[in-house]
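Please treat every number below as a calculation from the coordinates, not as lab data. Keep in mind it's a predicted model, so treat the numbers as computed, not measured. Cβ atoms are built from the backbone, for glycine too; each structure is taken alone.
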Structure P
Amino acid sequence: MKIPIRLLIFVYLVAALAAFAQPPASAPQQTHPETTPAGQPPQPVADSPAAVAPPANVKQPDRASAYYHFQLGHMYEEMVATSGRAEFASEAVAEYKAALQADPTSPYLASALAELYARTGDIRQAVVESQNALSRDPENLDAHRLLGRIYLRSVGDLQGGIQGSTPADSEAVLHLAIQEYEQIVRLDPSSVEDCLLLGRLYRLNNETGKAETQFRAAVKLQPSSEDAVTTLALLYNEEGDASRALDILQSVPEPDRTPRIDSVLGYSYEQKKDYTHAIEAYRKAVELDKDNLDAVRGLAQNLLNDNQVDAALDQYKAIAVGDPQDAQTLLHIAEIYRRDGQFDKAVDTLNRTQAIAPDSMEVEYNRVVIEEAVGKYDEATKQLEEMLQRTEKANGAYSAFERNNRAIFLERLGTVYRDQNKTEQAVAAFRRMIALGDDSAVRGYQQIIEAYRDGKNWPEATSVAREAVAKIPNDRGLQMVLAGQEADSGEADAAIGRVQAMLKGNPADDREVWIALAQMYSRLRRYPAAENALAKAMEASTKQEEKDYVNFIAGSIYERQKKYDEAESYFRKVLATDPKNATALNYLGYMLADRGTRLEEALSLIRRAVALEPQNGAYLDSLGWVEFKMGKYDLAEASLHKAVDRIDNDPTVHEHLGDVYQKTNRLKLAVTQWERSLEEWKKTIPAEVDASDVAKVQKKLDGAKVKLAKEENSIAK
């Protein structure tokens, strides 16, 4: 096949940059070595096209002359290799041409001349001679291989951005490479390497089905081939079929598995979120090759996924020693320190990372997260706004990667504003996410609804939920959020009916629906129905993090019913598998403190939660409450003041601060706090109000007012 001169020029420019991997010049390739005497050019075999007797008007080949010129050309070729002198290359070309003129029917001589051009960097002529050889003998495997190698190298370099090249050039050369390797595989179907190369070219051309066929052919030829097995498995993983990937990898007997096979096995388990088996596979890969840092990275990531944080940190530290320039590993270490509440160590690690990657936005973003965690809201806001400004495009044309980054920055910005009770600023940031579309729009709507709920603007939260469902009607999560809002607003039965209609009878699809129903039933105080729905959700939960979430909700449902022993058992189940779950630590600690039970343990649990999230208002309230229960009133007052700063509209926090003032004989201040508590209860929707809690505050307030009145009367007399 002839190719356009424009592409020939591109191929020449690309391939002239570097030599191709070739057999040594002293050992020319032979098409049929088993039929060729040593030291002579190979003769065509009987059934090849070149072996057919030429027509009468065609000059008979002079094989003696061809052999003479071939030997001279071969000698000059060796001199090029040993001396590097270009003039010997010209002599070699001249002798090979003379040999080919003496025997124009020889496919070997034609491909040898093309190979010589390729070795000496004249790629354009190599292509021309290869095509000439194929015009004489379309079955010339050597010529197909040479063209295949040239086009293959050119594909990579053109895609790398050769000046003046276009996507059309790259696509055209890719098709040429595919055509050549199709012929190569047809002529030599036993080559594992060629099957894999053709499959990769198909994959590059988005012909997944054809790629799979070639990869499977390679596995059939050599079932334990590391390249064949892992390439096919990775293709299945890319298609989202980790189960087939595992089948292929596990077909290799365990003693024959290489570190790479074990690593891809670990990766495939990771895609199924089977972290236990992923860890096991990566450990085997590391045992087989302790210097394989990629396997160590996989092991560290899956330990982290499995909440084995300390073990993950050890592995990441080992990677940092082996590869001190690995910025991503340092980011993981910083994240672990931050999640563990070790903010100083996290900042130090980020400083090291920034020295390696000074322009990394990941480093900047992680600094923002730490600043938010320690209450440096102004710094966090300023940095996020700068990051958004730097990445903004006037035309709004963002790539998928850029859209995702902007969504992350905007979501964090809105969260920082929400942490400061700046609801409108938070909503404005989340609104900007909606314009990005897709999942970003869904998350933006969900965050706006939560911001309005936090601000106790229930009508606005419901209005936005309806807007979200109207704009994105096919998102089931948004439909459940709207149903929850409507149930809280007095439309319970209709809302529950719509959510029940989402059940499909498929555990994987129904799990989130059962959880939504359990939470709705719980808020409506329909506890048996909530417990039943949660049991269904647990049946559908296969991963540990899914079970932890269901167990936490179960604990909260039993606590609302004042079934404290059952609630405690569920919270402890969560902490058994995730000991740094701040929400469970706080909930269990507060439940113990509120009942005046095991206060030292309650204090320890809550302190652990606060260490993980030091600016969390609910956790600070719990800390102040347990300190109050222990008679540590000064500490309690300080903690509760911090809590009020974080969640000023929470009636419970104001009640607790009022109790501290009462105990420290500041009754007027106590009255002010209890009055504020009752005001906040009035703003709260019925689903979140416990009448006994309100009555308790009212009783304290009434008693305090009576006492104050008596004191004032006594003073007046």
Structure Q
Amino acid sequence: MDFDASNLDAKDSQTVVVTGQHTTLDTLPQKILDTPQSINVVTSELLEQQAGSSLADALKNVPGITLNAGEGGTHGDLVNLRGFSAGDDYFMDGLRDTGLYDRDSFDYENVEVYKGPASTLFGRGSTGGVINQVLKAPQLNSFATFSATGGTNSEARATADVNFPFMDHAAARINVMGQRNLTEGRPFTKTQRWGLAPAVAFGIDTNTTGSLEFLHQQEDNVPDYGIPFLFDKPAPVARSTFYGLPGDDAFKTKVDVLTGRIQHTFDSVWSVSDTARYGHYYFLSRQTAAIYGSGTCFPSAVTPGYFTGAPVCGPAGTPGQTPVATNNPFFPTLGTPINSVFVLRDRPSGNGTIETAMNDLDATAHFDSGPLQHTLVFGFEYDNESADLVRFVNQDTVITPQPILNPDPFEAFPGPQTTVNQTPKTSTDTKGLYLTDSINLGPQWQLTGAIRWDDFHASFRQPFGKTPTHFDHTDIIWSPRGALVYKPTDYSSVYFSYGTSFNPSAENLALSASNSALPPEKDRTYEVGAKAQVLDNMLSLTAALFDTEMTNARITDPLQPALQTLAGTEKVKGAELGVQGHITHNLEIVGGYTYLNPKAIGLVGAGIQGPIPNTAHNQANLWANYDFNFGLKLGAGINYIGTRFAGSDALLVPGTVSTPTVPGYTTLDGMIGYRLNSLVTLQLNGFNLTDKFYFINSYFTRPNENHTVPGPGRTFLLTARLSL
């Protein structure tokens, strides 16, 4: 029996059974229930209940995702998915979204997370999966929604969503957003951004549809690079301890993305679609982080006024010049009192632009061959991306060190960096051909086979300096995929899938002498899972077991340290459970649990086993929302992430490895909403209600360069919504 959603309001009914929906990708034509891989969908209605305003907020509802911290001028959305970095695995309406920026959710309809290797679907990357942002599209009914939010973190946010049809089958829609806020418990950190997203569509609900969408977003933030590790743990300092220089630190972006799509259905057999995009992403990153020195002395040229009592290096070759010493104020070893530890100011800085031009052409055919029913999708993808960057000389040796317990955010410094260090220019050119055939073998069995061919060319130029460099590299890659689905009932499925992906050296628009000649890393995943719709189809349940392995991970060549070699291994085995929908007509829940068992060999040193950074063994989330039918709604949620290793590095003592950890945490959120009348709703959200001191992300390269960022303290947001 199908669930009758007539007793729910329009927005609630859209969140009932995610597995009953189709994905938004042409290459996955089945319902999510019958798609043989783990898929999480975060709806805009769920984000509205949680007062979420960013992609990072949406991903809190997806187990298996952990946040990464930026480094070396890199900021924006950075995550690990099932233990593997997903820095280049962001998509928008099915096409790659390459830029470095903090993605706001004001124009989201849904966020889809496709887990497991999927180069057959998306091309390069996708070792742990991909994140697809589904933008709001014009509709044939008129509506207008406005919201205003204020918070204890000095937040002021306003949004508008206006849709109006102007012909029988045409409509226009515009979404706008502006926000400014601080971060509770983290002084000086500031977020400022605004955006607009107009869209127009023609031929809605006809055989030929066309749309044009534009996204513009700008931000001007004071970034937070957190606190350093000390003796393999976050330094035991107050949450409010700030190591930046807010008078100069900045992260600025300007994003412009134009997307056009046309789709035509010829008949019951054939349909075709073409999507084209141009993107321009500008960023400027200038921030200050705490780092330690790399030795026990400093050149005498910088010692005067640098730090009273700093040990001065003797002539080159002086015996005992750089021993590991207890009580070294700049490179503390275990046993050094924290009140004698000082940190330097790490000041990486850079700016640049990333430009993308891409097109994806898909043709779909539905036909029978004897007793078999086929859904065949084949297509061609072209993707051109370029990064033109400027990096400045770091100021880490010219700013007076500060005590780790009490850094001065207003100390004098020589102003913004102006000396150019590098001007790397990278461009990639991708051509991809793919074919997917989903075959119904009968009422209960479905077989999927897919293959993709990619021609990935990368070019790198570094024209700056006395020895300019230039590298070119081309990879020709075949990516197969296969899956079998068994349907015990119309509302359940069991599947087995095999998928692959590849990661070229220039995947993140960067190439160097150490890796320019290397072929791509390759990985594969085996996954077995089950999906079901229960309680009269109101509730969806999912479960999966998976095994992902990268057998040729890039590591430092032990025989030639200046080069990399494909001799590492990264493995993640895991299990995942999910629930989404309604337990009763009034009680809605979204929850998930992931267990990951990550292992890496060679990341620290050749043949050495260690952890995969920033991957928690256990992670869980749950959100429940109850509607009392007279305008009152109550919601509550928890998020749990277990202990994570931040990274690993060989220490100065042979045979030892530094493995700093980030403590696990549980946070509690809550919501109370009340509909005053048919037009106005008030909603109060509370975050981290227990005021837990926790860390949301981390970065670690070695014991003297690392940081972890504290999460916000207890915060309350009050939102008023007007719906017309």
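Quick check on the output: 25.9, 79 is Rg and Dmax of the Cα atoms in Å, for residues 357-708 alone, derived from one of P, Q. Which one produced it? Attributed to the structure labelled Q.
Here relative contact order in percent (Cα under 8 Å, 6 or more apart) was derived from just one of the structures P, Q, and that gives 13; the source is Q. If helix-only ellipticity at 222 nm (-39500 (n - 2.57) for each DSSP H run of 4 or more, over all residues; to 500) computes to -500, which of P, Q did it come from? The read-out comes from structure Q. On FRET efficiency 1/(1 + (r/R0)^6) of positions 197 and 509 (r between Cβ atoms, R0 = 25 Å, to 0.05), which of the structures labelled P, Q is highest? Answer by largest value of FRET efficiency 1/(1 + (r/R0)^6) of positions 197 and 509 (r between Cβ atoms, R0 = 25 Å, to 0.05): Q.
Given a value of 0.95 for FRET efficiency 1/(1 + (r/R0)^6) of positions 221 and 637 (r between Cβ atoms, R0 = 41 Å, to 0.05), point me to the structure among P, Q it was derived from. Computing FRET efficiency 1/(1 + (r/R0)^6) of positions 221 and 637 (r between Cβ atoms, R0 = 41 Å, to 0.05) on every structure in P, Q gives 0.95 only for Q. Calculating Kirkwood radius over Cα pairs in Å for structures P, Q picks out P as the one with the greatest value.
Identify which of structures P, Q gives the largest calculated value of distance in nm of label points 7 Å out along Cα→Cβ at positions 61 and 597.
Numbers: P: 9.6; Q: 3.1.
Biggest value here belongs to P.
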